[in-house]
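Here, each number is a calculation from the coordinates, and none is a lab measurement. In this text the structure is predicted, and so the values were computed from the model without any measurement. Cβ atoms are built from the backbone, for glycine too; each structure is taken alone.
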Structure 1
Amino acid sequence: MIEITLPDGAIKKVAKGTTAMEVAQSISEGLARNVISASFNGETIETHTPLTESGKLVLYTWNDEQGKKAFWHSTSHVVAQALEELYPGIKLTIGPAIENGFYYDVDFGDHTISEKDFPTIEKKALEIARGKHDFKMREVSKKEALDYYRKQNNIYKVELIENLEDGEITFCDHSTFTDLCRGGHIPNTGHIKAIKILNVAGAYWRGDENNPQLTRVYGISFPKQKQLTEYLELLEEAKKRDHRKLGKELELFTFSQKVGQGLPLWLPKGAALRERLENFLKKAQKKAGYEMVVTPHIGQKQLYVTSGHYAKYGEDSFQPIHTPKEDEEFLLKPMNCPHHCEIYKNSPFSYKDLPIRYAEFGTVYRYEQSGELHGLTRVRGFTQDDAHIFCTPDQLNDEFKNVIDLSLYVLGSLGFENFTAQVSVRDLDKPEKYIGSVENWEKAEKAIIDAADEKGLDYVIESGEAAFYGPKLDFMVKDALGRQWQLGTIQVDYNLPERFDLTYKGNDNELHRPVMIHRAPFGSMERFVALLLEHTGGNFPLWLIPTQAIVLPVSEKHEKYAEKVLNSLENHEIRALIDKRNETVGKKIREAELKKIPFMLIVGENEEKANTLSVRRHGGEDLGSIAISEFSDLVAKEINSTLKSF
């Protein structure tokens with residue numbers, strides 16, 4: 001007999017060789033019907049894998065992320081089989097699950113594939129799925145695996161296998177299909193009731209542009225057709241909210257091939273919106289004791305070698321800038337923190353001076369692959385709302401909690417109310433990914449968890465998601481469409497102070513190392529604006545939106561009164577415009593609606609006589625005729641309801 005520990009702490013004694021599915025059946029038949037994947041002692045297993053030792057078992061259903069991952073990975077096998085049957089001679093490479101669905105990278109050879117082929121692929125894949133074929137894992141020798149794929153002339157699978165050792169190579173079989181696979185599948189193909197091929201794109205083998213280009217087939221699947229229908233409706237709504245589309249319509253930003261890929265150009269309205277975001281955070285930071293600094297866009301290569309950023313980000317950086325001086329190299333800065341370390345080092349500090357809090361809206365540069373660039377969410381030049389706090393170990397807890405408060409204020413003021421916190425720690429199995437001592441990592445991780453507990457945050461711990469120099473607390477926000485994004489990060493760092501030899505004089509007159517906190521509530525201005533656009537659909541909070549009201553004179557003879565209204569609004573610090581075009585009021589209203597302007601102020605003969613405004617809210621609500629002072633009070637009240645003081 002062996003002991004199986006379940007997530008709630010319950011222990012079941014079962015015979016050695018019992019499978020995860022049999023454990024589920026022993027709990028309830030209802031659970032067994034819904035279980036599609038499992039993990040044992042932290043490792044993903046098949047539901048029919050015999051359990052041969054005592055340990056911790058987690059059973060996953062479609063409602064669990066791990067369950068979806070197994071479901072989508074299994075579907076990638078089914079789609080791969082369908083592709084092989086429809087396009088003989090193709091060469092399969094890899095087909096992982098991703099955040100929403102899966103993809104399979106395929107060398108189609110002489111075949112071509114386009115959107116018109118999607119229904120045929122879906123039909124064939126569903127035919128296979130209906131066969132209720134079991135997914136079966138089997139271990140094979142390296143020689144057997146190489147022979148199998150060499151016969152198919154599949155150079156990609158051969159390359160993967162050559163980097164593996166005997167004892168770690170497994171195949172997955174279902175129906176008449178076999179694939180090189182590490183595992184993690186649903187019990188059988190019959191669980192798959194709906195499949196949709198979403199799109200195809202080019203992808204280099206192993207992400208290297210020197211390698212052959214493959215075709216990446218993206219898809220998604222569900223256990224019910226209704227779920228697919230709902231997902232496709234969500235996709236349509238997401239298209240309407242695409243920040244690239246809205247950014248163009250609202251005249252916020254653009255890109256230029258002459259300037260360069262991934263380098264956004266902010267138009268006047270977008271620049272004004274950014275400025276308001278910056279001023280909003282600067283005001284809160286000033287109250288919290290931050291001091292603004294400014295650092296250059298470049299730095300000597302050695303600066304980033306010292307910090308460790310060159311070793312970690314060197315391949316993703318722009319090429320070094322060589323000066324006329326021999327052996328002198330500069331880099332476009334990939335991070336602001338090394339510069340802030342040098343600012344701290346400029347002056348001697350005692351424990352009485354700490355904490356020191358430096359903040360900067362600093363622009364950084366990383367050479368992202370062109371295929372990974374996406375609007376404002378993935379760019380090559382972006383501005384971080386960066387700050388670094390240098391404090392004593394005794395101050396760390398309070399400082400970290402203060403940063404949590406600031407982050408929550410930022411998210412709340414911008415309508416991001418639905419979030420969880422993620423404590424990102426080291427992967428203990430991959431120490432080579434990180435710099436610094438184990439002791440410092442343990443202290444840093446404990447500091448974050450303690451602060452999160454004391455603030456009562458709802459958080460999860462994710463192994464392997466830490467930065468290379470320290471653990472962090474990330475805010476995982478759900479937008480209006482239920483999509484999850486990482487917004488805002490706080491990191492504890494004992495390592496950069498050591499690498500830069502930062503010190504302060506303690507009350508014992510000895511030199512000590514400060515602890516460093518990295519924080520960026522927005523993350524980057526570009527990505528934050530993109531997510532805010534998609535979350536709000538372009539209907540920004542009233543305090544932030546570029547144009548809060550537009551004055552619409554009924555005819556040319558009412559323009560003088562419209563000017564008077566505009567001046568009065570500006571005196572009340574309301575951002576407004578006049579539409580003087582020779583168009584009907586109806587057309588002006590429709591266009592103002594498209595531009596997401598919150599208030600339309602119609603002024604005609606009646607309004608001029610009564611010294612009032614006829615107010616229409618974006619979306620069609622008629623607020624009637626009111627005095628200008630009454631309207632300004634309405635705007636102020638609405639702003640104060642969302643933008644609370646910090």
Structure 2
Amino acid sequence: MASYFCIILGFLSLCMYIHAEFYVIDDLIGLGRRFDGIGGLSGGGATSRLLVNYEEPYRSQILDYLFKPNFGASLQILKVEIGGDAQTTDGTEPSHMHYEGDENYFRGYEWWLMKEAKKRNPDITLIGLPWAFPYWLGKGQSTPYHVRDITASYVVSWIIGAKQYHDLDINYVGIWNEKKFDGDYIKVLRHTLDKAGLPDVGIIAADGNWDISVAMELDPHLNGAVEIIGVHYPGTNTTPEALSTQKTLWSSEDYSTFNNDVGGGCWARILNQNYVNGRMTSTISWNLVASYYQDLSFGGDGLMTAEEPWSGNYVVESPIWITAHTTQFAKPGWRYLQTIGHLSHGGSYVALTDGKGNLTVVIETMTHEHSTCIRPPLPPYSVSPQNATFSLKGSFATVTELQLWYSKFEFQHSKHTLFKKLQTVKVYAGFLTLSLDVDEVYTLTTLTTGQKGQYTDPPNSSPFPKKYLDDFNVRNPAFDEAPYFADQTGVFEYFQNLTDPGPHVFTLRQVVTQRPIAWANDADQTISVIGDHSWEDVTVSCDVLIETTNSGGVFIAARVDKGGESVREAMGIFFWVFANGTYRVTNDIGGKMVRAEGLSGTNAGKWHTLTLTVKGQWAYGILNGYPLWENAVILNPKNGWAAIGTYSFEYAQFDNFQVLAD
């Protein structure tokens with residue numbers, strides 16, 4: 001259609017006559033759903049593992065970019081894993097109850113992270129969700145649902161502990177990530193929350209697909225127990241059954257895409273279109289921050305990158321600023337307008353208001369090629385340059401100017417403009433026209449509080465130190481995990497030997513003694529990796545204590561090539577010693593590909609020092625200062641992490657860990 005209103009400043013121009021499509025922004029014809037916020041997910045695989053090991057001021061700077069209002073991403077929701085002692089994508093997170101009767105509300109780093117987020121944004125919404133559960137809940141079964149009351153009490157205890165020990169109010173809790181839901185358990189969980197005096201803690205279900213909405217239609221008690229229907233990777237679409245429940249709908253896990261610029265485009269598209277297409281009022285990114293070893297599953301995912309605590313380097317990626325286009329200009333409790341939708345030549349727009357005269361409009365024109373997410377597949381569509389005239393009506397008819405924030409992905413030249421404040425846009429008689437190009441994001445808003453926060457550049461990137469030592473004597477009291485160790489099966493915690501007056505008072509101990517109710521495919525052996533995945537020639541040394549008599553065993557390892565959900569298939573050079581007085585050298589974590597074996601004289605209850613040296617295709621082993629084996633031929637893998645671990649789920653201790661890489 002023809003428009004007589006066009007304002008262009010740089011790429012916006014004032015003109016008399018232009019062909020433009022026409023869109024109305026009007027709150028008087030009715031409001032849409034409540035906006036619930038944009039968030040990030042910490043956990044679901046130990047994805048924030050390395051963040052806690054950053055030194056100040058870099059750690060606080062990273063947290064500011066994530067959570068500080070009107071600075072960076074200004075996230076409004078933080079969802080965390082309720083640790084279950086099992087592998088959940090990139091590592092394990094510890095449970096607050098390793099075994100029945102055990103309670104410890106200081107394990108792991110999620111408590112710390114929630115407090116840091118709350119410190120920056122007191123209004124942030126906090127969510128907990130289990131991925132796995134400790135063995136004792138299942139009592140040998142592969143599901144916790146046959147002991148519904150015990151499992152519900154376990155989850156509720158985590159919520160109570162958050163408040164009692166950390167003054168954290170958990171707003172919502174989930175069921176079991178991406179597993180088949182159990183309607184009866186959800187009802188028991190609701191009853192248990194109410195009985196514990198937590199009626200305001202809402203249940204999100206079922207963190208998978210939309211199937212629960214069908215069950216809710218058939219079961220009014222289940223419908224009453226569920227406050228929010230949360231779905232993962234919906235592709236911006238919902239179902240008629242979900243809409244008919246009249247429940248709040250969230251994309252409770254989404255994005256899951258590398259944080260390059262295509263990832264930023266993916267995020268820009270779904271933040272708008274999850275509401276435009278699916279009426280989902282919140283989108284939560286998996287994951288919050290890529291703060292785990294790059295060579296684990298989905299390395300380089302997240303809203304930004306912080307994977308080098310040893311150097312202090314971090315990278316503020318494009319998804320941070322794409323998030324800011326929404327979060328800095330619309331708060332939870334604002335309402336979407338009914339007048340939202342797709343642009344005629346591709347892209348989308350949403351409009352939100354606080355009901356007090358403020359207006360925010362977010363526009364995206366991301367092309368198919370530059371906004372694909374890892375999942376689900378993106379159907380073909382096209383976007384072309386276009387002019388769009390917006391008519392402000394209702395409460396906004398008297399608006400005379402709008403603040404303008406702009407992002408542009410220039411993929412051909414890799415010269416992107418991210419979250420740049422441009423000259424205020426004048427509105428003439430309720431009309432303004434934008435000249436929209438492809439791969440752009442605009443925010444037009446009455447708010448003047450937006451800010452592109454900035455710190456001086458962090459230190460340059462550098463690899464993990466080639467010489468590293470930890471005697472576990474110096475420890476941060478806020479965290480149970482030793483720096484840089486990334487548990488892949490089992491849980492390795494600081495331990496104090498109160499009865500040992502000798503040199504091994506402070507150690508690192510593997511503490512999971514029974515296979516958890518898993519989410520991924522944990523190995524049969526426990527393992528924690530550390531270092532640089534590119535290491536080839538290396539010497540690893542560690543003092544070890546086998547605690548399990550007869551059947552117990554421990555290992556140190558080099559060139560470990562896999563972790564995460566592939567940990568069962570990990571290859572490397574594994575140097576094992578056992579309580580029965582034998583040793584073994586294997587090429588696999590399962591211990592079947594034997595390269596050397598024999599007598600070692602090792603036993604339980606006594607400290608031993610293991611040293612493993614790998615050079616080229618040869619490997620050598622030393623026990624207590626004396627050569628135990630040599631010249632084992634190891635052709636593959638060529639590189640990988642160093643590691644420690646145990647033969648089974650068993651107690652074992654480690655001390656004076658050292659690594660020297662060539």
Structure 3
Amino acid sequence: MNMAVKENISVFKFQGIVNVFVIFCSYVFACRAQSYIFDDEKGLGREFDGIGGLSGGGATSRLLVNYPEPYRSQVLDYLFKPNFGASLHILKVEIGGDAQTTDGTEPSHMHYEDDENYFRGYEWWLMREAKKRNPNITLIGLPWAFPGWIGRGKNWPYDYPDITVYYVVSWIAGAKQYHDLDIDYVGIWNERSFDSKYIKVLRQTLDRVGLTSVRIIAADGDWGISKAMTVDPYLSNAVQVIGAHYPGTYTVADAVKTGKKLWSSEDYSTFNDDIGGGCWARILNQNYVNGLMTSTISWNLVASYYEDLPFGKDGLMTAQEPWSGNYLVESPIWITAHTTQFTQPGWSYLQTVGHLKHGGSYVALTDGLGNLTIVIETMTHDHSVCIRPPLPGFNVSAQNATFSLKGSFSTLTVLQVWYSKFDFKTRKPTYFKQLSPIKLSDGSFTLNLNVDEVYTLTTITTGKKGSYPKPPDSKPFPKKYLEDFNVRNPSFTEAPYFADQTGVFEYFINMSDPGDHVFTLRQVVTQRPVTWVADADQTISVIGDHSWQNMTVSCDIYIETANKGGVFVAGRVTKGGGEVRNTKGIFFWVFADGTYKVTNDLRGEIVLTEGLSGTRAGVWHTLTLRIEGTFASGMLNGYPLWMNVMLLGPSNGWAAIGTRAFEPAQYDNFYVEAN
């Protein structure tokens with residue numbers, strides 16, 4: 001026992017053993033409760049704008065549309081239904097630009113300058129479903145990429161601001177005209193340099209066409225635009241929200257100086273295991289405590305893409321098996337509920353928020369009508385690491401904390417309690433459990449806080465941990481799969497399970513073919529987009545199970561481009577997303593000039609064999625690729641074209657279809673069988 005403890009025990013020994021214990025406890029175990037105050041007498045903090053999820057930024061909701069009912073609706077309920085699951089306040093979506101944007105491509109509403117179609121892709125459907133569940137949900141659109149015609153041959157959309165503004169504003173107007181969706185916010189260009197002139201033209205155009213209620217978020221990267229806004233009043237007037245990505249819970253002085261709303265407009269990007277849930281719990285509180293950010297938006301909304309693509313399982317929940325109906329409600333859903341089910345946009349933070357003495361943080365929000373919600377988290381460093389940015393070291397330990405309610409809250413006598421515990425020792429966590437209400441004594445209450453916990457204490461009584469019967473068990477992708485593209489869902493332009501990685505493959509009605517190929521799948525992008533990552537020079541859509549080794553891939557193909565046109569079927573395709581340019585696999589190509597080749601890579605540089613095929617444009621052909629062990633063979637129209645070519649690898653991967661360049665081509669009667 002140290003001398004300070006001995007001296008204090010001797011001084012107070014006449015008070016008896018109870019007092020001795022209290023003093024010993026305060027010096028050695030720090031178990032005396034620290035005091036914290038929630039008070040609105042001196043005014044309120046910033047207005048809360050909500051918690052959200054981001055669909056897109058790389059086709060991250062791609063597989064969700066293919067889920068059968070009732071499982072698809074159940075997933076949507078866990079995400080958007082108020083007082084059920086995550087109860088999200090915000091849905092942010094990608095404005096599709098026909099280019100690879102992390103885990104796939106999303107189709108544009110304007111592939112070409114004279115082309116407009118506001119029913120392509122699944123983001124329209126997703127926004128409608130979110131709005132159906134929560135009519136008050138905030139909707140945001142942000143471009144990651146743009147069709148090639150926007151850049152006029154350059155990979156830069158700002159050289160022609162009027163054209164780019166027209167493109168973006170047409171998407172906003174189309175959302176209203178065709179889907180009765182009011183877009184609340186629009187961004188600039190995801191994680192790219194901002195252009196002041198473009199932002200001003202966008203603001204002026206929105207106002208001129210009557211979209212004055214649509215607010216601009218900029219620049220969806222770092223905080224750099226805030227410095228420009230402090231010296232350019234016209235730019236400052238054009239921007240309503242400064243949005244930064246992965247800010248590490250901190251902002252900068254220039255951003256605060258602008259007086260604008262500050263958002264973490266993309267954050268999290270972390271596996272949705274318990275450490276991911278801990279990351280989410282920590283930043284939801286500390287983005288405001290440390291950085292005055294009044295909204296945090298998760299990338300991504302739901303991990304509904306092939307897991308072997310980049311950032312697999314980085315959503316708030318997982319729904320990557322539409323063929324089985326299986327989905328997983330992960331911890332981030334319930335961590336979100338700790339805030340979203342007991343607050344709403346338009347509430348205000350109290351000024352009395354901060355860090356707990358022994359680690360962790362606390363925030364409090366009010367609707368100004370007497371309701372109060374307090375969220376407390378005690379996440380430890382190693383159990384709350386986000387993928388980015390790097391997390392500096394800190395310590396969290398068990399502690400007692402006394403909270404006193406002052407001002408208009410001093411008369412409250414009871415608070416509802418919701419509790420989560422990340423238990424990394426026993427692996428028996430508790431998520432979003434309602435505990436007995438806590439009774440206040442003279443406006444105060446004390447909590448015994450352990451590490452890796454989340455508490456919500458609130459006057460709101462409508463919280464609910466929603467549930468559905470257990471979904472079907474997980475199953476691998478079917479080993480035999482046939483798609484003739486004849487049966488289609490009119491809400492979507494994508495064929496089931498195909499995940500476009502460069503280019504856009506859409507349902508197509510071939511009016512010139514009254515025979516067997518009226519309903520086909522067509523690659524439609526004919527010009528390299530204004531890209532976000534290094535798209536491949538070829539187009540490719542993958543399907544199936546990444547673990548497949550031996551397989552047969554067959555498809556009817558139709559080359560539309562004479563002389564230089566070419567298409568392929570492939571197996572053992574290894575990579576997608578931003579790495580698709582360098583993917584390996586076994587690619588069986590045929591060309592309009594009557595030749596073929598077999599390559600070990602998408603670029604077509606590692607040639608295994610080649611020769612004459614007799615293929616030409618404007619004629620349907622059937623390609624069949626068979627891969628067995630270290631050998632592969634190819635058939636054309638049912639006849640052997642090349643046999644038993646020795647492979648250099650890889651050993652496993654998806655099946656795929658694609659084209660030699662950005663060119664139109666059609667596909668029908670796709671079949672894959674793995675063994």
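Quick notes on this one:
- Computed 3.7 for distance in nm of label points 7 Å out along Cα→Cβ at positions 306 and 418 - originating structure among 1, 2, 3: 3
- Structures 1, 2, 3 were shown, and P(r) over Cα pairs in 10 Å bins from 0, in percent, for residues 346-505 alone at 9, 33, 39, 17, 2, 0 was computed from 1.
- Per Kirkwood radius over Cα pairs in Å, for residues 234-281 alone, the highest-valued of structures 1, 2, 3: 3
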